[in-house]
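Please treat every number below as a calculation from the coordinates, not as lab data. For clarity, every value in this text was computed on a predicted model and none was experimentally measured. Cβ atoms are built from the backbone, for glycine too; each structure is taken alone.
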Structure I
């Protein structure tokens with residue numbers, strides 16, 4: 001969210017086997033501590049081997065993002081690079097990732113869905129906890145709900 005307007009942001013990740021003993025962690029446009037937390041969640045709750053890999057994260061366009069709603073997109077980009085499977089460009093994400101791997105609700109979800117729909121996206125993944133009072137049938141975009149990072153993995157990469 002930039003003020004009252006939702007912005008859709010491209011996230012890019014590169015995950016590769018660490019050449020040296022200690023894996024590198026680098027983030028451009030995103031908090032490095034938050035990235036470390038997301039990697040720990042994926043390692044512990046998702047069983048994914050990030051501890052032995054270098055991880056580079058970039059928020060496209062040179063902007064800095066502090067909104068926790070981008071967590072789900074970053075997790076998806078990280079898994080995509082690790083598994084070497086691309087995510088279709090017509091899918092977007094809005095959700096905060098908690099320490100237990102749950103996908104938490106974010107604010108102004110209706111505005112985020114409307115903006116994604118207006119920009120031509122076909123699907124949006126959101127937290128199942130964001131659906132209270134939400135009429136998903138009024139949008140032209142397919143709204144998919146998930147509760148855990150494992151469900152995201154199953155939906156996109158299994």
Structure II
């Protein structure tokens with residue numbers, strides 16, 4: 001199995017677990033003398049199976065990521081770099097958005113609001129980070145489809 005396939009299965013299992021959790025909640029109580037629409041014991045068994053499979057996949061994915069080399073880096077370090085870059089880019093975009101909102105003045109007596117940062121400079125940096133993020137994400141995706149799951 002390729003790493004990318006395991007990642008897809010992990011996403012499917014997470015969605016299935018959320019769904020089972022909702023179904024369990026919906027069938028936790030019934031009116032006296034009635035039966036639930038679905039058997040909670042069967043749902044719990046299915047949930048436990050899904051969680052066990054998810055645990056196995058997560059372990060194998062993490063081991064594969066830690067052992068897979070991409071140049072001088074591991075896939076794990078590349079994923080960490082991508083996540084950190086995404087956080088940094090998000091903060092930059094929020095700052096650019098906030099700094100771009102200046103209040104219009106209706107009269108000369110109103111307070112003038114100015115940007116405390118250089119929006120064009122920050123936008124240039126954000127654009128460079130976006131390009132770097134796309135490159136890293138493409139590299140990760142490519143390797144996910146080339147790497148066998150351990």
Structure III
């Protein structure tokens with residue numbers, strides 16, 4: 001099975017969210033939890049918003065040419081040479097199989113090699129143990145907690161030592 005990151009397009013975003021399921025196990029405030037319902041107009045608006053964000057790159061995660069998630073490098077700052085990693089996998093059918101780990105490795109590699117970043121950060125919900133495990137496995141270091149999130153950072157030197 002081939003996993004790759006490709007540019008997020010409108011069509012790929014629709015493919016991603018047509019079969020998306022909100023994961024209640026990581027939802028921070030369950031009183032606000034709602035089952036996800038696909039709405040093409042909302043996805044178009046979401047895509048347009050993402051596309052208009054400056055200093056941001058969005059990738060679709062493809063597994064054998066099917067979209068199984070999205071991963072992004074956001075808040076890209078060329079002066080401080082850092083950016084933030086974010087990831088969403090489509091549903092439980094693609095979780096716990098190593099796809100998120102592989103996608104994060106590819107995105108971090110892109111940040112360091114193509115964007116010449118020195119640091120990649122990640123803000124992960126305190127409740128999202130799975131995502132914390134992946135971040136730590138690939139070398140992110142916990143900096144602390146703030147506003148319901150664990151703050152992580154990976155620097156290029158540590159990345160080069162590990163990978």
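What to note about this one:
- Source structure (of I, II, III) for distance in nm of label points 7 Å out along Cα→Cβ at positions 67 and 91, computed value 1.5: III
- Computed 2.5 for distance in nm of label points 7 Å out along Cα→Cβ at positions 51 and 99 - originating structure among I, II, III: III
- Top of I, II, III by mean count of other Cβ atoms within 10 Å over residues 83-90, largest first: III
- If semi-axes √(5λ) of the Cα gyration tensor in Å is computed and equals 26, 16, 14, the structure in I, II, III: I
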